[in-house]
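Please go over the structures that come below.
Every number in this text was worked out from the coordinates using simple rules, so none of it is lab data. Only a predicted model underlies this, so the values are computations on that prediction, with no experimental measurement involved. Cβ atoms are built from the backbone, for glycine too; each structure is taken alone.
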Structure P
């Protein structure tokens, strides 16, 4: 899942992004509200982590603009203000939840998981395709009863394909959804990561074409999983 972190304090943004990446989230950082607005309009995110005190465009105004434009992405506010008035203003602006700085990392992760579950209420909590199972809550992937040790990018690609198993995706579409929009790699990076996933799946007994190539189009999960 892809998260946009809009935070101007590097001392908060960088370690938080690292902690999220360690948990297999794809994270992009914007250092001001206007950059966050531009990214939220241009790309699809599963969650926004939004600081209130931002340069150029403050978090409350950004939140209002997003909701006025019809953007319904879950928004979790990061605020240094611990007054009920500020919390109410944030929620009235369209935010879904908030945490007060300095925040406890485990509590923040729990709130993120709760918002992501709420945003995917019509999706099964565990994604299954034959014997392949991906649990978004504990970020674990298994085939049969064997755990797959995937890299964060491999995990993100597999989760994306599982959530959209009825469709075929080109390399460029996977790049846009799974990689950092600021500095995406060449499209061959998708091919390399798909190869890595296939090798790890084969090692635990999965069919070699569980992720199949639709020539000239892209990739999808094989439509008759065994």
Structure Q
């Protein structure tokens, strides 16, 4: 059998690293990306003990990153079974109200959280094998109007619509928006500065749902990661 290959952006910590660990344990070869070279190298070294892995350091909004990711995929055989757009940025901390949101920062949030994932898909589309999964990691803030979350939430709403249209345009792929739920991550700590978020579950709690989507045959749509494994699960469309 041809080994499965996954590309995960934002894979040096949090949900991205937790997912990479699970896929490595399952025999997937990996291409991982992150902005911080030292943290990425630590992740690569850990994962390399279990599987074949390529690490590409860089910001997903960098126009040159796509070519480097494609080259890394080609080193592993040239085909992708999963593309997970996990990298994102919060924006200012604490989160400002929209009336006070710096527009130059808002443009950066949209660039990283919505435009860059589409750019990654565009670059790697020809390398996606038939039936491959494309995952956009989203948030309930894309659907709910939480005060102070207008920048991040609206960027994720844009990502969800881009993902839904990609699904309609590429019926031969499985294209998912996945809400992992609240997690104990550095981003969540930055979103609530000074607050104790130790009661939030670790990212590993959301990984089984993501793996179920990658391994399964559920139709394209929006899913909550912690509900995917439930019998009779359906895409969340409301």
Suppose Rg and Dmax of the Cα atoms in Å works out to 18.5, 57; of P, Q, which structure was it derived from? P
Using log10 I(q)/I(0) by the Debye sum over Cα atoms at q = 0.12, 0.21, 0.23 Å⁻¹, for residues 88-207 alone as the calculated read-out, with -0.57, -1.26, -1.35 as its value, let me know the right label among P, Q. P
Which one of P, Q has distance in nm of label points 7 Å out along Cα→Cβ at positions 16 and 216, as calculated from the coordinates, equal to 2.6? Q
With distance in nm of label points 7 Å out along Cα→Cβ at positions 72 and 152 derived as 2.4, matching label from P, Q: Q
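Out of P, Q, which one gives 1.00 for FRET efficiency 1/(1 + (r/R0)^6) of positions 8 and 160 (r between Cβ atoms, R0 = 35 Å, to 0.05) as computed from the coordinates?
This figure was derived from Q.
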